[in-house]
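Just so it is clear, none of the values below were taken in a lab; they were calculated from the coordinates. None of the values given here were measured: they were computed from a predicted structure. Cβ atoms are built from the backbone, for glycine too; each structure is taken alone.
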Structure 1
Amino acid sequence: MQKRTVAFVTLGCKLNFSETSTIAQQFIEAGYERVAQNKPADIYVINTCSVTEHADKKCRNFIRKLHKQNPLALIAVTGCYAQLKPQEIMQIEGVDIVVGADRKGDLFQLVNESPLKRGEALSYSCAIEEVKSIFPAFSQGERTRSFLKVQDGCDYYCSYCTIPLARGKSRNLSIATLVEEAKKISSKGIVEVVLTGVNTGDFGRTTGEKFIDLLKALNDVDGIERYRISSIEPNLLNEETIKWIASGTKFQPHFHIPLQSGCDRVLAKMRRRYNTTMFYDKISMIREIMGDVFFGIDVIVGFPGETDEDFAATYKFLKEKVKPAFIHVFPYSRRSNTDAAVMPDQVQEIVKTNRVEELTKLSEQLHADYCNRYKGTTQQVLFESTQKGGMMYGYTGNYIKVERPYNKESIGKITEVVL
């Protein structure tokens, strides 16, 4: 008997990536054959993002593409867009099942029990206020790195963001559960783990445990040689944690920290929990303790009311004070049911585009400056399994990308390399 086939599409963040991987594993363990998303399959699962209108549009286009690829396939849609607008998704031709945040961990069971296409789509979702559950998840498939979900949801309610509406309140798995998950990752020969969540540093909200105690427990797991913290709010990175990380742990000198604006007036309108002085003090504290850390910084441009002067303040703050190694630049996207959506002085799209270009050029310059500081130095590089044009690539502990001619013996191992 031929195996039923299933394909997966993941849009958006690393948290989605870890969840899709875990759901996929459930299908595989039940005897399904996983195929590429561009191949005909019996079942398609789409894990969606809704951080921007572009993300929603991308999801709709994927659904139509997959339905055209195999009109007889069952299509299941989950993720943030599925929670926020299930009725909208159910109207798209080809969709059979829409799964909200509360039942995402049950997606395999829901699809497996509904193997045939129906006349109309089924929705499994509830109001976001009722979502209390969190299911363990980590990514696999790569030989070198895994994304481990430690936390979900957010209680911050920034004025531009739909994530609390899509993922619910901040909640987390226990340290004991996450240590067991890390041991599973280690047993697969994976040596690097990236801790991921919506508001990772808010860990402990539901279990009463401390973030630093999670880090210490994971640090003791045999076989894992490196950890990274994917994204953490600046107000949640404290001196105790930084000093412990710097004391010779497996946690790498690499942080991804959202700034969003370098203008205090805009930060206040965004309802961020810090100002530029506090942010700069935090970055300075980390550098003083850990040295030349790789900082990836998130910035939103074109927030309602952001003037040329406000943007210039952000540009100057990044270029002259923060000097990160990389800037992730996002144009503000108007999202329904957020306070920012109805604010006056919405910024024109062409202005946002120009500001994105300016910060992207600055990011390229800052990244080149950071990498050039390490030319001629010997670094530990973990080479990844991907081979492109006879070359392999990997990352140093401080996240500098390194390319070398492909050597099978180096894959998945940390190797000393002169940059």
Structure 2
Amino acid sequence: MIPRRAVVSWILYDLANTIFSMGVVSMYFSTWVRDQVGAAHADAVYGVITAISMGVIFIISPLLGAMSDRARRRMPFLVVSTVICVALTMVLARIGYTGTMVAFVVANAAYQAGLQFYDSLLPDVTTEENRGRISGIGVGIGYLGSYVAVGIGILLGTTDKALLFSLIGIAFLAFSIPCFLFVREQGNPNPKPFFDLPALVDSTKATVTALRSSDRFPGLGRFLFGRIFYTDAINTVISIMTLYTVNVAVSTGMTSEQGEAKASLVMLSAISFAVAGGFFWGWLVDRIGPKRTLDAVLQLWVVTFILAAVIGLFHLPIEALFLAAAMAGVALGGIWSADRPLMLRLTPPDRVGEFYGLYGMVGRFSAITGPLIWAGVTSLTIHSFEMSPERGQGIGVLTLLVMVLFSMWVLRRVDDAPRDWAALSGGRASS
């Protein structure tokens, strides 16, 4: 019997880390960069610095997963990564331009590492029968953290980014503590050393073995490959939504400050629908399975990207962004509600940490390429073709649409039927 306190505490961490992702990655850091380098260069600079951060975690993500499989418990990994992220978040905008850039790179990498350890705790707070529902509730409640992030700026009525970053860090830590205290892991009955040189060598070998062996498990390799492209598009659009809204607002005659206020309202719209979406899609996962749910979510993303691109390309009123944000919110709640349970369905139970390292690695790879592609497209359209920022960004959104369509084609042959893990682990299956 899994204690309800453990389930609630696990869900609260989803809320906690969303405070960081919304407040820092999606909102205030991108506008801080815009303040430092100007509107014409903000997309390129922010894209590159985000790609560097994700490059760090891309390299170490599978290694961390293999190390956590060797350890007695995964929770200490989650605690350390969270504390590092919180500490560096609280110094953003206080240590100069270069120092803040470096702090963001490491803080975001630590946040991403924490997600990997957090996701791998899902089997400890769920059963096969309720995994979709609990994952969906986590997503839905998690997005309430976005209200906290946006609300901090609105309630304080300040543009002091240093203060906002500090408060976001405090809130992240406060909502994380119940997870640290009350989630009880089954634990590893055969722990091994994981932080000396031989252990690091063994963990590296395990990462290589995981990469090579993923094809032995039906659908796993194809899912991980397809996941690169839809997470690429979705993570990128999340990170640039505020910049896009500000540019659309300025094109209608608003000031940058008015545009930032409007962006907060657009983000709140997206958050509200993401909360509801998480509950709905989580329920649907348990009814029809994670793969069919993921297919439906990606179809909704296609429509959303088309609308978002049209707004910038044809100078539609900023009010149209509220509709696009609502659709994106519903779709965003669905991605993680279906994505995590599907990964668990495709993963051998005794290799969750190892394969979640690969799961994290492909997500991080997409988070490298997405911002770089965005930076390249917007730089080309805005500087070389002299388009307005919002029109150049509209072209950028169309490139993200192509990625979603390609991922749907890759994933068409993946199914979520129950696996015979005893047979598959013996190598008698093919993908």
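Details
- If relative contact order in percent (Cα under 8 Å, 6 or more apart) is computed and equals 11, the structure in 1, 2: 1
- Ranked by distance in nm of label points 7 Å out along Cα→Cβ at positions 164 and 268, structures 1, 2 are topped by 1, which has the highest value.
- Which of 1, 2 yields 3.6 [distance in nm of label points 7 Å out along Cα→Cβ at positions 44 and 180, calculated]: 1
- When mean count of other Cβ atoms within 10 Å over residues 300-307 is computed for each of 1, 2, the largest belongs to: 1
- Value 4.2, calculated as mean projected area of the Cα convex hull in nm², for residues 228-291 alone, assigned to which of 1, 2: 1
- Label whose coordinates, when helix-only ellipticity at 222 nm (-39500 (n - 2.57) for each DSSP H run of 4 or more, over all residues; to 500) is calculated, return -27000 (choices 1, 2): 2
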